[in-house]
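Pasting the structures in now, so scroll down.
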Structure 1
Amino acid sequence: MIESQNSRSLQEAAEAFRLLHSSNELFVMPCAWDAFSAMMFEKLGFRCIGTTSGGVNWVRGRMDYVYSIPKKDMLSAYGEIAQATNLPTSGDLENGYGRSPEEVAETIQLSVDNRMVGGSIEDQDTVPSSDNGNSGKLIDFDLAVARIRAARQSADASGICYTLTARCEVYYTDHEDPYSVAVKRLNAYREAGADCLFAPGLNDLTKLGNLVRDVDGPISFGMGATEQPLTLTMLEDLGVRRVSTGGGLARATFGLLKTASEAILQGGSFDYLDNALSETQVNQILHPTD
């Protein structure tokens, strides 16, 4: 286990995270994949962090969306991230690591046990194939709502003001009208107890603005690859409340590793060191009081 840097009580962190969602101000939730990335985000001044299942899986040599991994293993990895900082941490809880409401409820409790003050639950039953991003399937509507209701009940029983995010994965299916499905499901999830709503894959600004108006609750947006460059100002003007980075920062880091390695092999260049942190800077992030 990573040496704890966390001196803030779980309830204090939970209250701070919930307050971010109740404000009218947009905020960014960068997603960490290990203790060091989490500590850097805190050092840079972010007010909260998420975890990325992609990043956590990739650095362990696994593909993402590998739901067969024991939930305790994933949540323990997330726990190391949460324990490393004083920032409120929200867990990428994927599909809840189980299909039944009871299994989702257990996942919420385990996330609290691992110092998370929030978490997201997907309604994805079948993940898209690698060669067809619209081949996913959703969990049946009634069961999906029951899962969010069970997550809410478990969160309330934890004793902290846990922030529950419900995700509708319809944009990774071949549904002919994904927007209407997203609105219906996200409003149902809100009624079932979700605090924040998210429709991954919805990148059209007009529809995103409509979603903010048509869904009764704070909307989160995942910053990934989009056809047009997006800025925080653009998203704030639409009324988006939260922006998360998902696995993007991890992938950008891996991109640097690939580019630098290719430069060494192909040209003998070590230019990547020009922007590298010094050992002193790295150690100051790990031990800020030194």
Structure 2
Amino acid sequence: MTFSLEQGIRYVVIGNPVAHSLSPEMQNAGFAALGMSERYGKLQVTAEEFPEFIAFARRNLAGFNITVPHKKRIIPYLDRITDPARRADSVNTVSVKSGKLCGSSTDGYGLETALREAFDFEPPGGKIAFIGCGGAVQAAAFHLAARGAAALYFANRTLGKAEILAARISENYPGCECRCCTLTAGETLKTFFSRSAVVIQGTSLGLKDEDPTPIDPAWLRGSDFYETIYRETPLLRAARQAGLRVADGRTMLLHQGAEAFALWTGRAAPLEAMRRALYAAIERRRQEEK
């Protein structure tokens, strides 16, 4: 495949799938608000196409974001990577300068800022439970541990993946308690949730209406609930019906995108312009899906 973009697009988000991404609406609103001519698009990139995309990016892009499933795949192709991204083994933002690729992660910053905005949550001394252990969760967990979280609990379909993540965090941040279980370990999950200030749903289940919930909704307890998917998923709906404070992933998307914007341009992101564009795009999609 030969990659091509419309004239003026120098930034993109890549993933597989990527058609659902609303990052272009948000980032283009940011460029417009500052009177910049840059434009942002999206490209679906498969694993087989990845080397070709990297060559294309070195020649044609000034930066790009990465979503599933490429947040780890990108790392061997980078010329430089920030220490937090290296520790988390996850990259979601790449800057391109003179054909060189520098990888970083804004996921942790985005989630921390989103939790503060939604629930007044501050990481130091906090306890957080994660459902799933994908790239965004890995980056966010390392970030929260570095910010002084007291305990991180991980529930994942594959227990071994959660155990590896917990061990890596414990090695880097021995003061942070890390425990894990499978998604079906109901009694353990209930304990994790009851001890946590916030539960974060970090799997891709919920992107489609027909997706099952990653856990039994009856296991949710009195913690705040954050859904990293920016739509009304069945689990978010169940958490709201159970009386929990809830928020969806639009704020994480907003704040990680604003941080990426600042990294690329060297200018403070016009946050409220980006927020308005993103929230309007989410509402349009919601109406279309009715």
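Matching task: 15.9 is the computed value of mean count of other Cβ atoms within 10 Å over residues 40-47. Pick the structure from 1, 2.
The correct label is 1.
State the single structure among 1, 2 that was used to calculate Cα extents along the principal axes in Å, for residues 72-151 alone, giving 38, 30, 19.
Traced to structure 1.
Assign the value 130, calculated as volume of the Cα convex hull per residue in Å³, to the correct structure from 1, 2.
2
For distance in nm of label points 7 Å out along Cα→Cβ at positions 96 and 160, which of 1, 2 scores largest?
2
Bear in mind these aren't lab numbers, they're just calculated from the coordinates by the rules spelled out. The structure presented is a predicted model; accordingly, all values stated were derived computationally and were not measured. Cβ atoms are built from the backbone, for glycine too; each structure is taken alone.
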